[in-house]
1. Quick check on the output: 3.7 is distance in nm of label points 7 Å out along Cα→Cβ at positions 57 and 97, derived from one of P, Q. Which one produced it?
2. Among P, Q, considering only relative contact order in percent (Cα under 8 Å, 6 or more apart), which has the greatest calculated value?
3. helix-only ellipticity at 222 nm (-39500 (n - 2.57) for each DSSP H run of 4 or more, over all residues; to 500) computed as -24000: which structure among P, Q?
4. Kindly point out which one of P, Q the value 17.2, 49 was derived from, the read-out being Rg and Dmax of the Cα atoms in Å.
5. Work out distance in nm of label points 7 Å out along Cα→Cβ at positions 145 and 201 for each of structures P, Q, then name the structure with the largest result.
6. Give the label, chosen from P, Q, of the structure having the highest value of FRET efficiency 1/(1 + (r/R0)^6) of positions 49 and 169 (r between Cβ atoms, R0 = 25 Å, to 0.05).
7. Output the label of whichever structure in P, Q has the greatest value of distance in nm of label points 7 Å out along Cα→Cβ at positions 137 and 185.
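Nothing in this text is a laboratory measurement; each read-out follows from the coordinates by a stated rule. Everything numeric here is computed off the predicted structure, so don't read it as measured data. Cβ atoms are built from the backbone, for glycine too; each structure is taken alone.
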Structure P
């Protein structure tokens with residue numbers, strides 16, 4: 001958004017407070033025997049549905065057309081659609097257990113690792129050279145395969161809502177892989193348009209905090225939504 005330092009700090013504090021409010025509201029969704037999923041959905045739907053529309057409907061065209069951020073107000077609204085659902089998803093999925101949450105997040109890590117090695121070994125045709133020159137189609141297909149292998153290996157710790165049947169599980173893992181790549185490409189596009197190599201210097205050598213969460217912002221809300229909606 002090309003904000004000055006003071007504006008960036010103020011925006012960070014605002015989002016911190018907003019995410020904290022979402023966390024504070026979560027105890028109202030607790031029931032005597034655990035989570036009341038219907039009650040949890042009453043809050044979550046206002047965040048997960050706009051996020052789903054953004055990632056599934058807007059982002060493919062955004063990446064295709066390589067649109068810039070629509071001004072500071074538009075950038076702020078997009079930040080709301082990206083960050084708040086991710087925060088809420090982290091809080092809600094944590095109720096399934098810490099290990100389950102880690103295994104869900106590891107879907108993205110498995111995709112990144114598989115994409116890196118398959119891209120280095122077989123990558124020739126670029127996936128999106130004008131956005132992220134290092135990504136290849138071989139890396140993308142390697143990510144899909146790697147997540148399938150990981151998903152079936154870790155199925156005992158993943159939410160049952162993802163595993164209604166083997167075809168559904170395969171399709172869900174493939175969709176999450178695609179979304180993880182889309183989230184990564186979107187952040188790369190924003191950095192390129194802002195003329196930045198790294199989103200921050202908090203994590204040297206990692207491209208910034210956004211590089212560590214970009215794919216989680218596109219995948220965690222979908223998993224949480226599946227958990228709340230699928231019996």
Structure Q
């Protein structure tokens with residue numbers, strides 16, 4: 001299976017503070033890849049570099065075989081990368097419908113507003129509500145729907161279920177299972193090991209800005225005690 005994204009020896013940080021110290025990882029097309037680690041270890045910084053929100057100081061990011069290192073976010077999105085950011089960041093003064101259409105990229109037989117409502121019936125009931133009127137769980141569903149409306153080839157979810165009610169979390173995990181079955185490539189950042197084990201094909205563990213372990217789901221199951229020392233979950 002081919003690499004959709006390859007990250008090699010990535011260094012990045014904020015001001016004079018370096019956060020990433022040579023992160024190397026790859027995302028295989030059609031698989032679910034999980035990036036794990038304790039808070040502050042560099043997971044979100046890696047995603048921000050991939051999305052063009054931060055320019056790395058060294059290293060390369062290859063998408064579909066093209067060097068996209070340091071390219072602006074709109075070009076990364078046009079390359080087929082969709083992000084559900086940590087903290088959701090829905091547009092508070094736009095309705096659900098307007099949020100979904102704001103960044104939509106039309107595709108024949110792709111994701112449409114009606115298809116999002118079929119996947120998340122709660123959003124259909126709220127489509128005329130403004131972003132600030134939604135609950136946290138509804139905002140997260142909207143953030144996922146908005147990313148899917150770009151019809152991405154890779155969907156990135158940064159802590160998509162953190163702080164949500166159990167029923168909402170289960171709804172989102174079930175949705176991710178369906179997306180995997182549809183063949184969508186997914187990069188997950190999450191702490192829920194039991195739910196991750198349902199869908200993850202490959203794991204990368206980051207510690208102090210470096211990948212300290214990676215392996216398949218079978219490798220993770222076999223070495224779980226060793227891997228969990230880096231997670232402290």
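1. Value 3.7 for distance in nm of label points 7 Å out along Cα→Cβ at positions 57 and 97 corresponds to P out of P, Q.
2. Comparing P, Q by relative contact order in percent (Cα under 8 Å, 6 or more apart), the maximum is at Q.
3. Among P, Q, the structure yielding -24000 for helix-only ellipticity at 222 nm (-39500 (n - 2.57) for each DSSP H run of 4 or more, over all residues; to 500) is P.
4. Q
5. Once distance in nm of label points 7 Å out along Cα→Cβ at positions 145 and 201 is worked out for each structure, P has the highest.
6. For this comparison of FRET efficiency 1/(1 + (r/R0)^6) of positions 49 and 169 (r between Cβ atoms, R0 = 25 Å, to 0.05), the top structure is P.
7. Q
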